[in-house]
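Several structures are given next for inspection.
What follows draws every value from the coordinates through simple rules; no lab data is involved. Fair warning: this is a prediction, and the values are worked out from it, not measured in the lab. Cβ atoms are built from the backbone, for glycine too; each structure is taken alone.
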Structure I
Amino acid sequence: MKGDILRILREADGYVSGQELCDRFGVSRTAVWKAVNQLKEEGYEIEAVRNRGYALRGERDVLSETEIGSRLHTEWAGANVVFFDETDSTNIQARRQAELGAPHGTLVVAEKQDGGKGRRGRGWESPAGVGIWMSLMLRPRIRSVSASMLTLVMALAAARGIREATGLEPMIKWPNDLTLNKKKICGILTEMSTELTEIQNVVIGIGINVAQTGFPPEISATATSLYLESGTVFNRSAIIARIMEAMEEYYGIFVRTEDMSALKDEYDRLLVNRDAEVCVLASSGEFRGIAEGIDGNGALTVRLPDGSRTSVISGEVSVRGIYGYV
């Protein structure tokens, strides 16, 4: 009920009477009063005026199950939110939730991670107060060979969610990063659990740099944050909600075909190094070519100097720009 009250107060134009809330939820005035006081204890500024009701004053960048839930308008994506003030890794916790029987679309969010990781086991700094560290647990009924494409689906959702919440225009660096001004703001890590050939669950972890004011020298040339690119501190829960709404839509499109055919054009429009020369680092060596976009299976199509084309498969290689990160 707290989340519903918070949503009503946020969307109201003025005061909401206590009686209206009682009637809405079928509870007593005492129950409403207790819920409002709990919200106040969580840091919300709620004004109570006799004979007028309650009004939410100001906005704070709060991360909590109540706050995230109050902003969501989805059927299943994030309908079940599990929040940690601090944890090892949201991907680890999401896998634990899956083992406990959590439903499809369970969203695990942490204020801080001390064991976050990126692609190929690299560490991911996840301090409190400045970023979005979350994992979405899915139970897709698709072929296991299609699961890796969910990274690309989440990249699309994250790009749209950030754009809708902030007005900024992130681009995608294939296959699992988002960029602003050719610097990384977001990384995505997808992990799958199978039994024989059947998918038990897929966990998509995502880390977004939101409010950092700087980065260590070793990554300052390639990393940035939404704050550094805009000068604005954005509400993280609002960004999470917009991403979940976009993910629910894109996921529905994806599972109908189990490939990227219906999402390819939109993905290609956001591909930051499309029509640019890239360096492909593979176990067999490296080569250069022009990135042309993705194919229906999510592989990156690269045109080689001799005019031939090759498909680069996610997970096998790293793709970089010739003169920098992209």
Structure II
Amino acid sequence: MQEIDLEFIEVSRKIGTDPLFIQGAGGNTSCKVDANTMWVKASGKWLAQAGAEDVFVAVNWAQINRQIEAGFDDPVADATLAKDPRSLRPSIETTLHSLMPHKVVIHTHSVNTIAHAVQRNAEAELSVKLEGLAWAFVPYSKPGLPLTRLVSRVLKEKSVNILVIQNHGLVVGGATSQEALAVMREVEARLDVAARPMRKADAAQMEQICANSGYVVAGSDLIHQLALDPQSFEVARNGSLYPDHVVFLGKAIESVNDVAELAACCAAKSVDPLHPKAIALRSVGVVYDSTLSLGGIEMLKALANVARRIPAGSKIRFLDPEEERELVDWDAEKYRQALP
């Protein structure tokens, strides 16, 4: 089995350390090294750790594609090469990577892309900004096999090296790591949106309310923008924008208008995985569940970065209740959430 390319590992690491591209364990990269072998990021691993630790697993991508074509319920089953003693699972989106015909595939949860892809007029706006590039718009579907089947239809209709996935992110491909990176950076440059200015939070009045409540005041001014920036506050409280938000943070962000409402929300308990993990006190700041993982905190930062880039007055497509529920009831996501 051919080993993974060191340049690919370094490109993956660089992408993984930029929160405008990758947040926590989100996003993934892959490299096809021969007619059968593809290295792909393992589920729950962080691209930022590529090179410092093993974050990739080898699969038989040709077998996976045959099993996709044959209609297998789990095309990745039995496709992992050289049974991994680390018990790593291939990324949930391995099928998406195997279908892309390119040697190197980069899938990011690009903040600038998502800021476009959640708007109801996304395809029309993207058509202008990405004119001249080989790209396609993919309607939202649950990550994994449902999304792969949509992508399969798109790739059969059109030869592209760029996919913008509604309410999800960006996929690019190239013959080399540097070529794929260059394509990604071209898209990023075209979709770059200036974020609204940061405002300074005053957390003092929230500290006392949170004492012994099971909630803590966010330690990041970026997260506090979900309460301090009026447009971001409206976006965050009205629904979830993309899968990783739902998986790590529940549905939307709980919003309150005064300290009494904040105290009541902090006291409320729920075992529903869709129960919001964070509360935004309008014009003051954000608190979140003290058990929130490091990945969850990164998702709050990501949401703030996205929301600050969505123009005021935009018509937004939020995930609907059924789309949210199927994400938290999904065994593959329960596995990813259980990882340290």
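Some points to look at:
- Which entry (I, II) yields the derived value -9000 for helix-only ellipticity at 222 nm (-39500 (n - 2.57) for each DSSP H run of 4 or more, over all residues; to 500): I
- At a computed -0.63, -0.86, -1.04 (log10 I(q)/I(0) by the Debye sum over Cα atoms at q = 0.14, 0.18, 0.22 Å⁻¹, for residues 184-255 alone), which of I, II: I
- Origin of the value 147, where volume of the Cα convex hull per residue in Å³ was derived from one of I, II: I
- Label whose coordinates, when relative contact order in percent (Cα under 8 Å, 6 or more apart) is calculated, return 14 (choices I, II): I
- With mean count of other Cβ atoms within 10 Å over residues 104-111 derived as 27.5, matching label from I, II: II
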